[in-house]
Structure I
Amino acid sequence: MEASVQEQLLNMLDDLGEEELERFRFYLQNGPGGHFTTIKKSRLEKASRMRTVDLMVETYTTDHVMEVVRWILKKIKKGQSEEKKQH
């Protein structure tokens, strides 16, 4: 049985460390790219991983949320590889 979108999202967020999760939320707050809206900082500030998933699904719907997540995860990976090059 395939996991629901919410379960998939939670598993993805569970795989992120605290710094990566902070970056993930940064992109949700500051524009996940394309025509997608942002999520207000006040809604994400103290949100658990599960609440973050709920906010993402509310904001982007199950039709588009995975597209947003993939875009953000690419940005995080790109940022991390650029940081490693600088050190």
Structure II
Amino acid sequence: MNKQQPGGVVFRTLVQINAGRSFLANLGGFACVVLMLGLANIFCRSILHTDLLFELRLLIVAVALYFFVPPLALWLWTGRTSDKQ
């Protein structure tokens, strides 16, 4: 039986946000962004003498949502984390 791909606006938006990335690609991207945020926090603490802990937590949560919610929704909706066959 040929399974039709949903064509709703929400589904297309999730596919565009995920951009065909696999779970490992999302995990790698998340790790890179968290590393860069950590380096920025170290810079701000040592050079600018400013603590960004509150903002850093919010940014990490936002990045985690960006990288992991769309593939999870696509996996629940279609059984695959990307739009590729």
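If helix-only ellipticity at 222 nm (-39500 (n - 2.57) for each DSSP H run of 4 or more, over all residues; to 500) computes to -23000, which of I, II did it come from? Of the options listed, only II reproduces it.
In this comparison of I, II, the computed figure 1.8 for distance in nm of label points 7 Å out along Cα→Cβ at positions 39 and 55 is attributed to II.
Work out relative contact order in percent (Cα under 8 Å, 6 or more apart) for each of structures I, II, then name the structure with the largest result. Looking at the calculated values, the largest one is II.
Values quoted throughout were computed directly from the atomic coordinates according to the rules given, and no laboratory measurement underlies them. Bear in mind that the values here come from a model prediction, so they are computed numbers and not experimental data. Cβ atoms are built from the backbone, for glycine too; each structure is taken alone.
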